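Take a look at the structures listed below.
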Structure P
Amino acid sequence: MNLENQDVVVLGAGRSGFAAARLAASRGASVVVLDTASGDQAAAIEKRAADQLPANCTLVTGDAAENYDVDHALLVTSPGIRLDKGWGMKVASRASLVMGEIELAWRFLPPHVKVVGITGTNGKTTTTSMVGAMARANGLVAVEAGNIGLPLAEVVLDHPDVQLVALELSSFQLETIIDFRPDVVVWVNFAPDHLDRYMSLEDYRLAKERIFENLGDGDPVVAPVSEADDLPLRDLALTSFTVTPGHATDADITVDAEGTLAIRGRKAANVNDWNVRGRHNYANAAAALGACLALGLDEAHCFEAMMSFTGHPHRFEVVATIDGITYVNDSKSTNIHSLDAALHAEASKVVLIAGGKQKGLDFSVLKPLVHNRARGVVAIGEIRDELARIWQDDVPVVTAQSLDEAVAEASQMAGDQGLVLFSPGTSSFDMFSNYEERGEAFRRVVLNRAAAIGSSNGGNAAVSIN
């Protein structure tokens, strides 16, 4: 792709937008970055632009960005901007070609770099981290990029020695691919989500399934055996996986109830020896292993990576144990499927803190699970009253106005022993900027509680900080 002396317009002045702008500028393009932010927010963006963008990049904000005439330039869009309505649609209609940051960056990756494209509703961040860890254990220079936080354009610019990219892909990022063709595709799972962005569940699924559209015959795909028949796999080379119960004998990679991992019927490892917990994480590991085996990596080195795997912050992260109560931060739980997985991860009943932004999810489907797996619920956020109404006949439910209040209520419900699980099951934008900020707030509340209890007990409280 030749961008020399081309006009490129980038929509969005976030990290991926700036990365795309830097990449296009480095290839000789004249770049304009548009962002509709105004006031203090625009001033903060302008400061970042002065520090990060080269001379052949221009930043336009506020009303000027709203009314900017793209005039048939190449348009590179950030995943958070909708192109089917409003400003995004207006700008896109004037462009010569529209693509996302993923497509742009992929076109400039050296051909020897292997890309594992990972999508799904839940677990894709953990699976991405696992693929990266397994690749590094095999001696490769590997980075995790995409929706996990590091823009692919930054990989092209700042990681010249990279050999493998574990690339987490959201439905928003897949909406704007054109020719993107990863070397391996991992489909972790599919469940309802983002119905505040998509008109229907089918629209959401179709956006996800774009990851398959440029694959050729024999290209490797890793997917759950329970979902494989519903995917457009054509003549692709499928490696299927499953974690019991169900389908265990049908899959290429299986994990049974005793933790035995088998590859095409051959016992290969025991996941109980690994530094991961929960059935959902065993599924993520099986998916990551399938991808690495498809690339010819050594399974023994992959297993070694799992022995020391530290996981991803805010995904079933044990924060502390205070006077017998363990506090788990699962702030990355942003939909019903991830909340379901979190509740299944523990054998004993938990006190659940859940709730957040209203985005059209049906929490009534979790009634039997909440009844069987929770001893109590503290509901927070915009949907706290809705959750209380749905679950109050199945389990004791109280509502809280803040995380401080929620942790205090949950601790009282847990008693002398137990586990407080912070797994919101929806987005955070009603109270926090993102799930990371939400998770850090939970950690802070728990750690403050540990300090306060330790101080009030003269330092005699039993506190373990992770």
Structure Q
Amino acid sequence: MATIDLNNLFDKGMELHSIANTAYPLTPTSLKQYALKNENEIQKLLEKEFHAMNELSLYVHIPFCKTRCKFCEYVVVSGSEFDLKDEYTDAVLKEIDLYSRIINNDKYIAGFDIGGGTPTELGFRRIEKIVNKLSKTFSLRSEQVWSIETTPFNAISKFDELKDIYNLGFHRISMGIQTVNQELLKKMDREGNAHLYQKAVDAIRKAGYTQFNIDLMYGFKEQSIEDFKSTVEYTVSLAPEYITLYEMRYKLTQIAHDALDVTRAKVNSQYLVAYEILIQNGYMANYGKNTFSRIKNNHGTSDYLTSRVTKATPYIGLGAGAQSFGVNYLAYNQGAATKSISKYIKHANNGSFPIQDIYDLPEQEIMAKTISVMFYFGFIDLENFRKRFGKDFMQMFKDEIEYLKTWNLAEIKDDMFILTQNGVSHMSGVIPMFYSDRSKQELMNINAEKLLK
């Protein structure tokens, strides 16, 4: 395969900034050459993988939402499938049973999250069933910070269940506000207003949560810098421990076509404004990191996500559309493509792993995904990279690192490879430097208008 000039690769990444980000691979079919289809081969791969793991994290996806927000890229169901909560819970329990047959319960569990969708839509009793089953199958630790998500409406309307969920062991909770711009909320089919948000925060605090995160989004076509500034300032007034800024990722959403009208300069300006406000108000993060924390020496993210980003800890995703990432494999459960839960439930009921796609990946692809995800924090811990791959990051990517340092896009400090402010502003050009050879060529051949139409 021909070597791609680093300048050209950087420029292409910047051109496709809504695609070249921390999400890897680039498209749903990018890794098809590594796919396994035979059930026996899949079983053998999973057994080999879990035998090689000393630790892992767990994620459970709950896909139920009253409505699907237009910016959502995840598996979310409403309408006719919204009432399949019992059937879905039973399917998750069966999936856990399948893993229990090939994983010893002596594995160190680094983190545990329940996300969605809206996990609190499932109801406390069903959540409790899942947690109890996981506790019998894996060694969940009480000192761990389990995390769960809610919406402002559910925080108020399901207050008693919110308390029960806290007492079950979930001491970190995340709530999405996204924006306070009423017109933008309406366009995205999302409910919300300042009165609702304040009542939700009061309910969360009353339920006992002292590790509370609020999610915000930026990079929308109709969202001005002033709009986002107002949203951040309002969120600071609610005084959560953590605030997470999500750059809009248009791929696989109902508004993918909007990506072509959003410039990198606008996105960078919105992040910079938010960063300055948050730092001035006592929140801490290195420039380029998505989550800001008021708690010293605390990343602000859940144990599950922190371990996944900083150490590349393998994780099992349970539930429809959930992603799993092992030592050498990547998998997506049924529903990832269809955004439906029916096939997931059917496969689990038939006693087979409800996997839609699974890939046995070469090291280049594993590294590319690992590094892409690590940039979620804006840095790569070089010692953790050595532990994960047994190789020296600086030697493996010598030319790419030299290129980035020359252009003041990255620096080395305290055994960390850190993006400079300039590097963060050009992150979409930086990340492809660490793609696999196959993925670099794929990126160079992508036509943005066709992909995002």
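Could you figure out which one of P, Q the value 0.15 for FRET efficiency 1/(1 + (r/R0)^6) of positions 23 and 367 (r between Cβ atoms, R0 = 35 Å, to 0.05) was computed from?
Value 0.15 for FRET efficiency 1/(1 + (r/R0)^6) of positions 23 and 367 (r between Cβ atoms, R0 = 35 Å, to 0.05) corresponds to P out of P, Q.
Where is distance in nm of label points 7 Å out along Cα→Cβ at positions 287 and 303 largest, in which of P, Q?
Once distance in nm of label points 7 Å out along Cα→Cβ at positions 287 and 303 is worked out for each structure, Q has the highest.
Among P, Q, considering only mean count of other Cβ atoms within 10 Å over residues 15-22, which has the greatest calculated value?
P
Determine which structure produced the value 4.4 for distance in nm of label points 7 Å out along Cα→Cβ at positions 119 and 399, calculated from the coordinates; the candidates are P, Q.
Q
68, 57, 42 is what came out when Cα extents along the principal axes in Å was calculated for one structure; which of P, Q is it?
It must be structure P, since only it matches.
When P(r) over Cα pairs in 10 Å bins from 0, in percent, for residues 79-150 alone is computed for each of P, Q, which one produces 17, 49, 29, 5, 0?
The read-out comes from structure Q.
Assign the value 20.1, calculated as mean count of other Cβ atoms within 10 Å over residues 311-318, to the correct structure from P, Q.
It must be structure P, since only it matches.
Out of P, Q, which structure matches 11 when relative contact order in percent (Cα under 8 Å, 6 or more apart) is calculated?
So the calculation was done on P.
Match the computed value 0.60 of FRET efficiency 1/(1 + (r/R0)^6) of positions 71 and 87 (r between Cβ atoms, R0 = 30 Å, to 0.05) to one of the structures P, Q, and report its label.
The correct label is Q.
Each reported figure results from applying straightforward, stated rules to the coordinates on display, with no laboratory input. On a predicted model such as this, the values are computed, not experimentally measured, just so you know. Cβ atoms are built from the backbone, for glycine too; each structure is taken alone.
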